[in-house]
Structures are given as structure tokens and as C-alpha cells.
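Nothing in this text is a laboratory measurement; each read-out follows from the coordinates by a stated rule. Since the structure is predicted, the reported quantities are computational estimates derived from the model, not experimental observations.
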Structure 1
Amino acid sequence: MRKPLAIIPARGGSKRLHKKNIALLDGKPLLVWTIESAMASGIFDTIRVSSEDEEILKTAESAGALPFERPANLSRDDITLTHFLAETLKNFDFTGGGYTDLYLLLPTSPFRRGTTIVHAWEFYLNSGAGGLMSIINVPHPPQWALTIDNTALKPLYPADYEKSRMDLTPAYMHDGGHIIADINKFLQTGNFLGLHPAAFPSPEDETIDINTEIDLKWAEFLLQNGLYRK
């Protein structure tokens with residue numbers, strides 16, 4: 001029997017949008033959007049929110065999540081999400097709660113629905129893979145990227161630059177919506193891609209990833225114009 005451990009990492013520091021994890025969207029902190037979606041999924045016995053910021057921890061608790069303080073040595077800008085999760089799991093008795101898998105939910109994806117969390121979990125279980133990552137198409141083919149050589153533009157991938165889109169290998173990117181990992185396998189590999197994760201296509205209207213003020217305003221626009229329904 002597989003059992004997912006929900007972790008929402010919500011560090012207080014943010015360079016591009018101050019305290020973005022509790023920035024208000026339609027009057028509600030981004031973090032709360034994710035907590036409510038996780039609760040609506042019905043697949044988690046608790047939702048754990050990690051932060052070094054007291055305001056964020058209080059926001060999480062008020063929304064019904066279980067806050068736990070993120071150590072200062074894991075709150076620096078140079079600490080990767082993978083490093084944070086590996087260290088957190090090493091110091092957490094996940095076996096005592098019967099947890100077999102980590103389900104990571106980033107608060108910067110507020111439009112993620114509870115039903116999609118369930119679909120992603122079922123997709124992961126049926127795939128037999130060691131992990132799952134949600135994906136979207138890269139809007140601009142990376143094979144058409146340019147670089148600068150002594151002020152002159154040149155193709156980053158010369159062999160593919162003149163090819164039409166249909167002749168290029170499709171490229172994808174993680175949208176921030178869903179990451180699932182077999183806990184034991186993740187602790188062995190130390191990274192998500194080493195798990196050969198299943199690719200889960202995110203619903204188009206859930207893929208907004210808020211990291212800047214413009215992202216936030218765009219999300220507000222989508223809500224106000226009925227292009228996303230809660």
C-alpha cells in the first residue's frame with residue numbers, strides 16, 4: 001500500500017517577488033491555494049509546510065496544514081530544493097507514518113486542482129516509475145536559441161537552427177505543479193531525474209507559475225476574466 005507524504009516548501013526569501021509564497025491572489029495567500037487543493041484531493045493524512053519564516057508558518061497553520069521550521073542552514077539562497085528535501089527526509093521518521101512516497105507541491109502553482117493531484121498520483125502508481133514530474137511544452141524550441149560571440153549572434157545549436165519546428169525533437173519543461181518520488185529511491189539517487197520519472201502533462205489552465213509581480217497580475221487577470229475557474 002503506497003502512502004504519499006505531502007510537503008510544501010515555502011521559504012521566506014524571494015528576490016523577484018517579496019514573500020511570494022504568501023502574496024495575495026484574489027485575496028488569498030498563494031500558499032493557502034496549494035494547501036486547500038492538497039486537502040481537496042483527499043489523499044494526504046496531513047499536509048506539511050516547511051519555512052524559516054514565522055509569518056508563513058502561521059499562515060500554514062491557520063489554513064489547516066502542519067508547519068515545521070526549516071533550519072537556517074537549509075534556508076540559504078544557494079540551497080537547492082533537492083538538497084533541502086534529501087536532508088529533511090534523512091531527519092524525518094517517514095516510516096513511522098507509513099509514508100512510501102514524497103509528493104512535493106510548490107506554492108507558486110496556485111491553480112493546481114485537487115482532482116489533478118489525484119490524477120497525478122494515480123498516473124504515478126500505474127506507471128511503475130520511481131517518480132513523476134508534471135510537464136508542459138517548451139513554448140520556444142531550444143534548438144532555435146541564440147548566443148553571443150564577441151557581440152555577434154550565433155546559433156547555440158547550429159545543426160538544428162534552420163530546421164522547421166516539425167523536424168525538431170519535442171522539448172518539455174517542468175511547470176512546478178507536481179513532483180512525486182519513491183522516498184527510498186530518492187534518498188539513494190539524490191535527485192529526481194535519476195528516478196526516471198513518468199511525464200505527467202499538466203492541464204493547460206493550471207500551469208501558471210508565479211515568481212514575479214507580472215506573473216501575479218496575469219493570474220489575477222485570468223481569474224477576473226473567467227479563464228480559470230476554482
Structure 2
Amino acid sequence: MQRPDPRITAIIPARDEEATIAAAVTSARRYAGEVVVVDGQSHDHTVARATTALAHVVCDDGLGKGQALRIGAARASGEVLVFMDADGSHDAADIPRLAHPILRGEADLVVGSRMLGGSDELHGTFDNFLRNTGSCLLAVLVNRRWDTRLTDIENGFRAVRRQVMLALATRERGFMIEQEIVLKCLKAGYRVMEIPSHEYERAAGRSKLPTRQGWRFLWHFAKEMTSR
């Protein structure tokens with residue numbers, strides 16, 4: 001039977017996810033010794049349900065997902081941080097597979113790749129097609145720059161060594177935090193790898209990331225790629 005690893009902290013940013021947060025916390029607690037939910041000033045019962053599910057709940061300052069991840073990292077006690085979504089799209093059974101390469105000293109950042117593991121969210125609609133195409137294009141540009149073979153730099157399901165996360169001094173407040181972490185790790189010479197991970201359709205609610213904001217990702221990506 002799998003026991004929670006005290007070296008792992010699962011960090012779950014959440015805003016108005018009362019329908020799914022308890023299940024996300026419960027599944028993460030099977031593998032992580034600590035689960036921290038960072039609440040984005042929810043207007044529903046997200047906090048109460050996360051607390052009942054035995055998560056440590058902290059509140060962010062409403063500045064976005066990037067800030068929530070930094071707050072969670074500062075609060076965490078684990079050696080390895082696993083970031084996962086609150087909507088049921090990530091399989092908590094992959095937590096050990098994400099964390100163990102770091103614990104074995106083989107990597108500093110491990111991203112769950114939807115391109116290798118499949119996704120219910122990246123196909124079938126025009127918006128999904130745009131997101132999938134954009135994500136693949138950015139991965140190609142990263143691979144050319146750093147001679148890597150990454151396939152998915154945008155997925156939020158990932159593990160990172162806590163000291164590395166703190167040392168990166170990330171600045172992005174919103175969803176661009178995902179690509180910022182990857183790019184800054186590569187710039188600093190940290191070891192980045194991937195494992196296949198399947199992304200499921202969110203169990204309830206709506207995405208907090210409209211496709212029309214894609215230009216923000218491109219702008220941030222260009223800025224990071226041209227800076228030291």
C-alpha cells in the first residue's frame with residue numbers, strides 16, 4: 001500500500017472549486033505528506049471543504065496563480081513541491097512519478113507531459129486546437145535554444161525542488177508562471193525532465209484561462225527568451 005511521503009508537499013491553488021477540491025485534496029494526501037491549498041479568495045465553500053479534507057489552507061492576495069504558487073512554496077515544509085490543479089484534471093497517482101526523480105537526485109524540475117500522456121482538454125474544439133498548437137510551438141523553440149527534448153512546458157502538473165523554486169525568484173502573477181519556471185530553470189542550468197501524464201477533463205466548473213489571453217503567453221515567452 002502506498003504511504004504518503006513526508007518529503008513531498010502537494011500545493012493546490014484553488015478559486016471557487018467547491019465541487020472538486022475535497023476530492024483533489026483526498027487523492028493528493030495518499031501520496032504527499034503535506035497538502036497545502038492556496039485559496040484565491042473564493043466566494044463559495046472551497047475553504048471549508050478543503051479544511052474538512054484535512055488540507056492546510058492559506059489565503060493568497062488575489063494577484064493570480066503565480067503568486068499563489070509562491071505563497072504555497074513559502075508555506076510548504078516538503079523537500080519537493082508538486083503543483084496540481086483543483087479541478088480533477090490531474091491524476092494524483094502520478095505524484096510519486098513526478099517527485100521521485102528529484103528525490104533520487106536526477107532532476108530539479110519534472111513536468112507531467114500531456115503530449116506524452118494524452119489529454120481530454122487539448123483536442124476537439126478550435127480553442128483546444130489553438131492551445132495545443134501554441135504549446136507545441138513554444139516547446140520547439142525551447143528545444144532549439146537549449147538542445148532539450150521537452151514536449152509540454154505549459155502543464156501546471158509538475159514537481160520542483162523547493163529550494164530551486166525559491167531560488168528562481170519568479171515574478172509572474174498569472175498562468176504564465178508555468179513557462180516562467182521552465183525557462184528560468186533552463187537558464188540557470190537546472191535539470192528539467194518530463195514524465196507522461198494524462199490530463200482529464202475538468203470535473204466541474206469552468207477554466208480560469210480564456211484562450212483569448214494567448215497573446216500574453218507569447219509576449220512573456222519572447223521576453224524571457226531574449227533576457228538573461
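From which structure (1, 2) was P(r) over Cα pairs in 5 Å bins from 0, in percent, for residues 6-53 alone calculated, if the value obtained is 5, 20, 28, 23, 15, 7, 2?
Working: 1: 5, 20, 28, 23, 15, 7, 2; 2: 5, 27, 34, 20, 10, 4, 0.
The read-out comes from structure 1.
Which structure, out of 1, 2, was helix-only ellipticity at 222 nm (-39500 (n - 2.57) for each DSSP H run of 4 or more, over all residues; to 500) calculated from, if the result is -12000?
Numbers: 1: -8500; 2: -12000.
Going label by label, the one that fits is 2.
Given 0.93 as the derived value for Rg/Rh (Cα atoms, Kirkwood Rh), which of the supplied structures 1, 2 does it correspond to? Don't skip to the answer; put the middle values down first.
Numbers: 1: 0.99; 2: 0.93.
So the calculation was done on 2.
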